[in-house]
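Just so it is clear, none of the values below were taken in a lab; they were calculated from the coordinates. Note that this is a predicted model, so its numbers are computed, not measured. Cβ atoms are built from the backbone, for glycine too; each structure is taken alone.
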Structure 1
Amino acid sequence: MTSCLFVANEEQEEERLDRFLSSLLTERSRTGLQRLIKDGHVSVNGEKVKPSCGLHAGDEIRVELPDPEQLSIEAQDIPINIVYEDEDLLVVNKPQGMVVHPAPGHYSGTLVNALLYHCRDLSGINGVLRPGIVHRIDRDTSGLLLVCKNDAAHRHIAQQLMEHSIERVYQALALGRFRESEGTVDAPIGRDPSERKKMCVHKDTLHAKTAVTHYRVLKQYREMAHIACRLETGRTHQIRVHMSYIGHAILGDPVYGPSKMPFSSQTKGQALHAGVLGFVHPRSGEKMHFEAPLPDNFAAILTQLEKEG
């Protein structure tokens, strides 16, 4: 059994316990977390509570997670670009097209399969299929991903994610002309009620989580703009949903963008790259900062846009 301790802050005032935990243990389902709470594996200030329990700033939430099952996911000798590694964590530059963790339809060829070959010691907090994974990026998004080797590092990084202190900046190509050079999209995101595989902006916050994206136009072109997006929160598909919501879908996005887009033969998915990652090291307390260059196809489109003027 693994024990995790989290402390609620002012932003979590009156937030339901199950929602609070689902924002931290992102790869566990809310239903699974509710089951843990009902089975007495979660306490608030030492007391057993219900999943609907409202939290207050300063509350101490202790979670007892069952020991992970014996891993049955195959370790595969797949080349991965490791930007940094030590005894607690790795920073990986994930290529576009690689799935992060095994799931139905993708039980091999994932980043986790590659990580298991490279490193047998990974945190077990997020379960058998997602060892070491504390946050994720979409299959067709490229860029920097932080992987934890042990549960202590995982808990520390999860707390930083909850406090929005991790720096995550993406570069993207967004359709259309922006009226303003920078802005913020503050709109809650939840599952699309009509299509469960999609996310959408919800006005009903009971079915969505707070989501905040700050964007800045780096260069405006005739039909699109090169932008930087800084995540304050980390919801599923957040940048893709938010930019589509304000009328500037990400180039090449097959889910939230229009059916016909320029550069369709070059994008191979959305033109979205996690280029900057910053955090406090869980053991040393040192501020870590990493940057990854744009992938070749993204850079080639930028070169073509520059030529077109």
Structure 2
Amino acid sequence: MTSRRRACARVDGVLLLDKAAGLTSNAALQTAKRLLNACKAGHTGSLDPIATGLLPLTFGEATKMSQFLLDADKRYAAVFRLGQSTTTYDSEGEVTQTRPVAVEQREVERQMMRFTGEIEQVPPMYSAIKQGGKSLYKLARAGVEVERAPRRVTVSEFRLVSLDGDRLAVEIACSKGTYIRSLAHDLGEALGCGAHVVELRRVAVGTLRVEDAVTLAAIEALPTPEARATLLKPVDTMLTGLPAVELTSLAAHYLRQGQAVTVRHGLALGWVRLYEPGRGFLGLGEVLDDGRVAPRRLLAVAAG
């Protein structure tokens, strides 16, 4: 007699996961999806396997809003090992060069300033970026290295926490698309000794903080998918950086019909959070040139 697979459940919300080292972001996502027995889930920007920290996972209706966390600024705490360069720019790669370390804190801070602000950064070969239809990391594994176009990113903070021998602890706040591994590598080259990442922890994504996150072990410790679902945050948790608009019931009705509506707010152009009396978060709208708000990404609501 064959056992029936349990039907997946509709689960809506955001799970702030504190990812463990040694786990890919997709493996973490699939484990969380299974533990919650969820039908639909996604993540909001991957972390390297060696990295730990905040990995927001979206479930159900929250997946419609994932792009806002993909585009959000990130904050990291990292440790670079000076004196060694590697193929992957982190401790998972093979050492390509070893050089003596003879640097002082003042020189390190001076060189770090070169990588602060809006900079041009060449992504590492071991990355998921595609070139000519092929992922760079697949080319790298085949022993092929290609020219990579530099990308413009913003490093709003690059702060030295401590320098202890060959271990350099730093804090970094940066825009999407910034490779911390490339920062380590480029800083090492600027210092003349080489460097790679040995520890990396993401501590914030937009307004979300790792202090509010839970581990997979903590999720698994709860007895049922329903109990685990209580760990989810509301969908609009990931959107607190956007202005909020309170709609009248009538305006909400027309908005759900796909019509732009007039609101009493002197709002700037762009995305806004929409709230309806008695129902809470309705979804996302966009303020148009004429001041009206048009529906863009609304949550599915039960008929009735």
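Looking across 1, 2, the calculation of relative contact order in percent (Cα under 8 Å, 6 or more apart) that yields 21 traces back to 2. When volume of the Cα convex hull per residue in Å³ is computed for each of 1, 2, the one that comes out at 193 is 2. Each of structures 1, 2 was scored by FRET efficiency 1/(1 + (r/R0)^6) of positions 54 and 270 (r between Cβ atoms, R0 = 25 Å, to 0.05); the highest score is held by 2. Comparing FRET efficiency 1/(1 + (r/R0)^6) of positions 158 and 230 (r between Cβ atoms, R0 = 35 Å, to 0.05) across structures 1, 2, the highest value is found for 1.
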